[in-house]
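Derivation of every value follows stated rules applied to the coordinates shown; laboratory data play no part. Values in this document were obtained by computation on a predicted structure and should not be read as measured data. Cβ atoms are built from the backbone, for glycine too; each structure is taken alone.
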Structure P
Amino acid sequence: MTSQKVAIITGGSSGIGRATAVALAKEGVRVVIAARRANESEETLELVKKAGSDGIFVKTDVTREHEVEQLVELAVGKYGRLDYAFNNAGMVEDPTSFVDQTSTVFDNIMNVNVKGVWLSMKYEIPQMLKNGGGAIVNTSSVAGVVALAQVPIYTASKHAVLGLTKSAALEYAKSGIRINAVAPGAIETEMYEQFVGDNKHLRETMNAMHPIGRVGRPEEIANAVVWLLSDKASFVTGHTLLADGGLVSR
């Protein structure tokens, strides 16, 4: 990775997206932060600059096609190229009985987690082709590999991310674009903290679910993403990298 490279990160306002933005910045990559929350995204941008690189923030709702198209156009307009993308924007599902979940929740989760990834790749890939190649990582989850009870829509959406990833990887394998997915276990993010809250028992349960004895840190997922994007993973495409503290191996 060099200072000439440019990356887009969706969901870059906090958590794994923010940690990955900083990790890429430390590698000299210029970072385009895409998210809906402006204040948090500007904080991420400051961290990118402190890490020694450059970047911009583009307010983006990944469910809106024209906003995703504009995101890519602005990134290329600013830096002249697009080399990497981390399609990380997503939302979770409150644990609910299968039959009690609503169509609204279904639509919202599928729009962000699946349509958002599809739209992002739809506009990122043509720009990467102009460069002669690139690398994309999409955020799935352990729920994209195994089923989790009471979050069926989230589980379905993260399985779908893997389908999109593999299909696109096959189509563009000979075009110099590698497309992979990362599948984290539970990670210490805002969403995780909102989920466990002050419930000490739930927190202990979440730790115990992971054979390593704890949940992960955003930086640990960021390191996996940076590797997948880098030339060190030059023979890896269509792959799902589990970063789950051994959870799926139980």
Structure Q
Amino acid sequence: MIENNSVDNKKNYNKFDLHIHSKYSSCAVNEPRTIVKKALATGLKGIALTDHNTIRGWSETHTLCKDNNLIFISGQEVTATYQGKRIGHILALFTYDKIESTEIFDIIDEAKSQAALLAIPHPFDFGRKFNGFEILSKDRPLSKYIPAIETFNSRVYNNKTNQKAEDFAKKNYLLQVAGSDAHMPHEIGNGYLIANATTESELLKEIKLGRVVVGGRLSGLVPKIETLGAYLNIVKDSYFK
């Protein structure tokens, strides 16, 4: 008898959390080992480490991911400015070196030189919204500069802002990414995208083709309070083990 290997049987749909912070972000406490442990426990196939303006956590986290059959995506969340004024954050995913620039158009140029995928995280969230849409869409479509937007972020105050981001993505022909934005261990995996991918290159391809589904649940207010404790250095990763 010939086994029926249909296309559906060959598909490998997996979850990926593309927005996680480690202890190298001053507002987070996650040890690399804890990140990997929690990722495995929540059924993730891969993670992106996206610390604020640093890549210090890449090496250790990448090694741990490799040892545990997790896909590691090197990322960073860069603080962007325009003419010296802060306008928000930019997620740079699938990078291979630190982005040194802070001015928005220089960030874009650096990312392009690395063939990175740029996305706008939590674009409409209270206190964290992105204020550079008019700047980037003045002369060209926004997608020509930043092709993706985060349409599910677990740390937003309510799901209306995630829905607004999804509607904005569809209206402006933007790609969609998603993540927990975890600063504390118990947040990892709360936000994710699902893709038919088992490698880093396959994941990037599926994102660029728009063949992903975003999902998750909101983390609530408690992690925000814990983040204040991280800033004050009174909340540690070990408290959550």
Structure responsible for -8000, with helix-only ellipticity at 222 nm (-39500 (n - 2.57) for each DSSP H run of 4 or more, over all residues; to 500) calculated and labels P, Q on offer = Q
Distance in nm of label points 7 Å out along Cα→Cβ at positions 176 and 208 computed as 2.0: which structure among P, Q?
-> Q
Have a look at P, Q and say which one yields 2.1 for distance in nm of label points 7 Å out along Cα→Cβ at positions 200 and 216, as calculated.
-> Q
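If you rank structures P, Q by mean count of other Cβ atoms within 10 Å over residues 104-111, which sits at the top with the largest value? Spell out each step's value before the answer.
Values: P: 15.2; Q: 18.4.
Checked P, Q; max of mean count of other Cβ atoms within 10 Å over residues 104-111 sits with Q.
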